[in-house]
Structure 1
Amino acid sequence: MRVESLQIYPVKSTKGLSVSSAEVQPWGLRHDRRWLVLDPGGENITARTHKKLLSVTALPQPDGSLQLSAPDLPALCVTAPTTGALLDTGLSRIDQLRDAGAEAAAWFGDLLALPARLAWQDDPRRRAVGAHHGGRAEDVMNLADAGPLLLTTGASLSRLNEWVAQTAAELSEPVPSPLVMDRFRPNVVVRDAEVPFGEDRWTRVRIGDVAFRASELCDRCVMTTIEPSSLAKGKEPIRTLARHRRWDGAVWFGLRLIPEATGTIRVEDVVTAE
C-alpha cells in the first residue's frame, strides 16, 4: 500500500488543502486544524450547520500567518496570536483559545451573516485525546473532533460507491456520480489496500518512517452529505452507510490515528499495517 494523497484543514470545517508532504507533530499534522470559528457564546461553528465554511480556503504562509479567501469576499491575512484575549469555548476537551481579532471576526461574520470569532489553538498540549476515543495519558491533539489524524482507503470508498449505486437501483433512483473522498475529510488516503474496510482491524500503521497507533474507527455525521464543490446536500453516504456500516448507534468510515513518533510523511510513501 502507498499514500495516494495528503490533506490538511488549517481552519476546522473549511476546505481541505492537498499537500505533497506533511510534518507529523505529536498532536497531528503541521497546520492541520489549529484554527476554529466560534459564536459569541464560545460554541463551535461548523459546516454541519453552516456549509458556507466549506467555500473558505485557508492557506498557511511561510511567515506563519494564514491567508483566508472565499467567493465574494476580499482576501484576508491573519497572524496567529500568541498573546492577548483568550476565548472560553465551552467545548469538551478544548481549553481556552486565542482570539484572532476583530478583522478576522468581521470577515467570518460577513461570510456567515452572523456574529463569529476566529480563534487559534496556541498550545495543543492543553488538549488531551479522550480515553473514550482511545487516548492514553500522554496523547494530545489539535482541534479535530476526536483524534489527531484520519486515514481512509480508496478500496473502502470504491466499495461504498458500489453500495450507493445498488441502493439507488433498488429504490428506482438515478445512479448518482461516485462520491469523492473529500466528503470524508481525511488527512491520509491510502491506495492499493487489498480488502475494503480492512482498516477496521488495523491496530498499528507505519507511513514511511513514522509509526502511528490506531485509536478508533471514525463515526460519520451529516457533514458527509454535503458535496464539497457545489455545497449541494443529499442523503448519501449516510443512507447507505446505515445499511452496511451501522452499529453502536452510529455509521462508520475511516480510521483515527495517534502519532507514536514525529517526522515527515509524503505522497507515495509505503504504508504498512498490522
Structure 2
Amino acid sequence: MAHELGESDWGDWLPTAIADADPDGVAVWYLGCNGFVLKGSDGTTLFIDPYCGLGDPPRTVRMIPVPFDPEDVEDADAILATHEHSDHVHGPTQAPILAGTGANYYAPDASMAVVERVDWTDDWGVVADQLVTVSEDETFEVGEFTIHVVPVNDPDADHPVGYVIEHEAGTVFHGGDTRHADSFTDIADRFDIDLGVLAFGSAGRLLDKQTREPKRTQWYADENGVIRAANDLELDRLLPSHWDVWKGLTADPTVLHNHARSFEYPQELEVVEIGDRVDL
C-alpha cells in the first residue's frame, strides 16, 4: 500500500520533549520531509504537514527515520496542511493526532477533498467540526498564534497555500513545496519574517506514476531558486526543508551558504536535521 504508516524506532521521546518544553518565545521542531511543530510560550502547539509515511517504493523511498508514532501525540491545538500531496495530507499520520487531541485541521479545498475522499471521520473518528477549509488572504487565531493564509507557487499541486504565523516572539513563514512566487515581495511588505521554511531539493530520475519508466523529476526549488525566494521574502533566517526525504531528490543544504553570500537576504542559514529544535 502506498504511503503506509511507518513504524518509528525513536520511541516517544520527541512528542514527549515537545510536550515537556516550556519555551520563552516559540520553539520550532523539524519533523523531516516538510513537517514542523511550533510551540508557543503559553503552550499552544501547531503541527504543519507532519508525515510519518514510507512513501511509495520503489518510486518514492523514504530516506529518514519515522520520528514518532502519531498516537503518542497528546498535545496539539491545530494541524495546518499546505497542499494535497500524500506527504502533506496523510490520514494515517494526521487523523490520529486530530482524534486523540481534538485539534482543528486547517487546509485548502484540494487538501480537504482528500480528507473527505478517504473519510477521516469514519475511519479515524475525526469530528467534522474539526475540519476547516481555508483560502488565501484569510486570517485566523489558534491560541497565542495569528495565522495568515498566503498565496504560493507550487506548480505540481492543485491548490497550494502558505502560512505566515505571527507570535509576539516573532513570525514564521512556511511555504509548503513552493518555488519562487510573484507574491513574495508583497508578503515581505506585509510581514517581518524572522524564520522562513522553504522546500529545497535536487532533480532526479523517478519512476513515472503511470508508465513506471524513469523520468526526470524536480519537485522542489534548487539552490538559486531557494535563495531568490528567501531574498524576495526578506527572510532573517532561512530553514531549508524537504531535502532529506526522497531517494534521488536529496540535496546538501550547506551549499546554500555559497548561493546566499552576495544577497542581502537571508541574513542567516539555519540548517537542521530531523528531530532538531530551533527557537525564535
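See the values below:
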| read-out | value |
| --- | --- |
| Value 0.93, calculated as Rg/Rh (Cα atoms, Kirkwood Rh), assigned to which of 1, 2 | 2 |
| When relative contact order in percent (Cα under 8 Å, 6 or more apart) is computed for each of 1, 2, the largest belongs to | 1 |
| Structure with the greatest value (metric distance in nm of label points 7 Å out along Cα→Cβ at positions 41 and 233, set 1, 2) | 2 |
| Structure from which 16.4 was derived, mean count of other Cβ atoms within 10 Å over residues 113-120, options 1, 2 | 2 |
| Of the structures 1, 2, the one that 2.9 was derived from, the read-out being distance in nm of label points 7 Å out along Cα→Cβ at positions 153 and 257 | 2 |
| Mean count of other Cβ atoms within 10 Å over residues 105-112 - structure with the largest value, from 1, 2 | 2 |
| Which entry (1, 2) yields the derived value 40, 26, 16 for Cα extents along the principal axes in Å, for residues 145-200 alone | 1 |
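All of the numbers you see were taken from the coordinates with simple rules; none came from a lab. A quick note: this is a predicted structure, and the numbers were derived from the prediction, not measured. Cβ atoms are built from the backbone, for glycine too; each structure is taken alone.
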